[in-house]
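Structures follow.
Taken together, the values in this text are just the output of simple stated rules run on the coordinates, not laboratory data. As the structure is a computational prediction, the values presented were derived from the model and not from experiment. Cβ atoms are built from the backbone, for glycine too; each structure is taken alone.
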Structure I
């Protein structure tokens, strides 16, 4: 706990060590995303990750935080996320008014990576808050404290979103988009995805290959009733169920067919794909 510049406000900073990863996440470099991210980090540039749900964006950020030795503060954005939620707020503690840093302020103070996941879900007035951190100023105005917090060299801002769910109401303004470098993500190649599913799901390579083949066939249904193809994450879930003793067809039912659609006909079609492959 420290005093603000005016020495009148008690500021309670969040302990940064709890945001350090305790083990290395498994991530398979698919293209040049690792070197691009490292270069952006050295140049102190913000990064935007774009790609479908469950294709590895969050795992990538975790792997990069480990690789760079940085704490990682992740914020799951939603429509009620306010500027106060990100920056911080005053709270009464006994007879004292204490300022509590929000996740963005904590990241700026300590030189962490701040990851705003699905940033388009946040309120537009909240998104504007990050603008001063994404240009050469690299500052965070904290109006309630009356201070401008300068970001250290180690601070990095990363945002992500799924372009497949874009709409007029939920889109990033050009004034925000053009402040970020952009790394495009998609589902990995069959070979890479097989390695990921086998490693993360704890199944033999042959089983992982079957699951990936199912995933590819289900993804071909996108635009024919499915809003989104089956994610690598769900294929890993199916593998984990199989590794735990669940029958493969049942595992695919609960991890693939049921989660991605409620449409009975589509579910029936996915079951046919599963039984054909397995």
Structure II
């Protein structure tokens, strides 16, 4: 395991950021021994997919372009950060650790877990934003300073948002207060050095800045909400019915009849039955 889960459990439950100054040295050596994590040049040499370049107007994925490994270094030399998505495909070990960590924090088997690698030039970083994901950030090279603040503007967001950018239409339906234009004054500061691990709670505002060229490995989890579990179970229940599988012809009478049957069925549902299906089936 990447760290002592007991040291983190209270932080996860309270949704507070938490810094482990130094992970187990053996774990860190195992990661550093992966050829593609030795340096940015090594990573580019192993990378076959597209690479996201964060453009200087926002320093964020909200303003980005995709490039290949051959051209990525020139963007980096101009001060632009690089994001490598789904890095776990390069190492079975990372895939195992993703599953182990997902189980340790106790989120659903329907969770989408992946590794991201951020390469950040000296003096650069990421603009203030929040994610819908649960993030663990392991610093591999350089120093990265983080500012993290509790999001009092929006609880449990379903999508990502960058400060100063338009709110997406669905998010605007549950936005509680207007979005801020600068990082909240109660933001906490964290300094990550090689071997440091930071937990970034879902939905928290955060921004970063690198000292020296920095390389970081993220363990990122997009976990389902109660909405997702219920809708997954509902679909699984309804697809067994030939009536619900019919093409919708927008007949209100027919739809009312189907809803009437569902209303009679739902009172018998229990959480343990739904979770038994979604967790056991997807955790094979």
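For the reader, a short list of remarks on this structure follows.
- Structure responsible for 15.1, with mean count of other Cβ atoms within 10 Å over residues 228-235 calculated and labels I, II on offer: II
- If you line up I, II by FRET efficiency 1/(1 + (r/R0)^6) of positions 196 and 236 (r between Cβ atoms, R0 = 30 Å, to 0.05), the top spot, with the largest value, goes to I.
- Origin of the value 3.0, where distance in nm of label points 7 Å out along Cα→Cβ at positions 12 and 148 was derived from one of I, II: I
- Taking FRET efficiency 1/(1 + (r/R0)^6) of positions 20 and 212 (r between Cβ atoms, R0 = 30 Å, to 0.05) as the criterion, the top structure among I, II is II, with the largest value.
- Structure responsible for 14.5, with mean count of other Cβ atoms within 10 Å over residues 132-139 calculated and labels I, II on offer: I
- Parent structure of the calculated result 19, given that relative contact order in percent (Cα under 8 Å, 6 or more apart) is the read-out and I, II the choices: I
- Origin of the derived value 0.25 (FRET efficiency 1/(1 + (r/R0)^6) of positions 76 and 108 (r between Cβ atoms, R0 = 30 Å, to 0.05); candidates I, II): II
- Comparison of I, II - label where mean count of other Cβ atoms within 10 Å over residues 180-187 is highest: I
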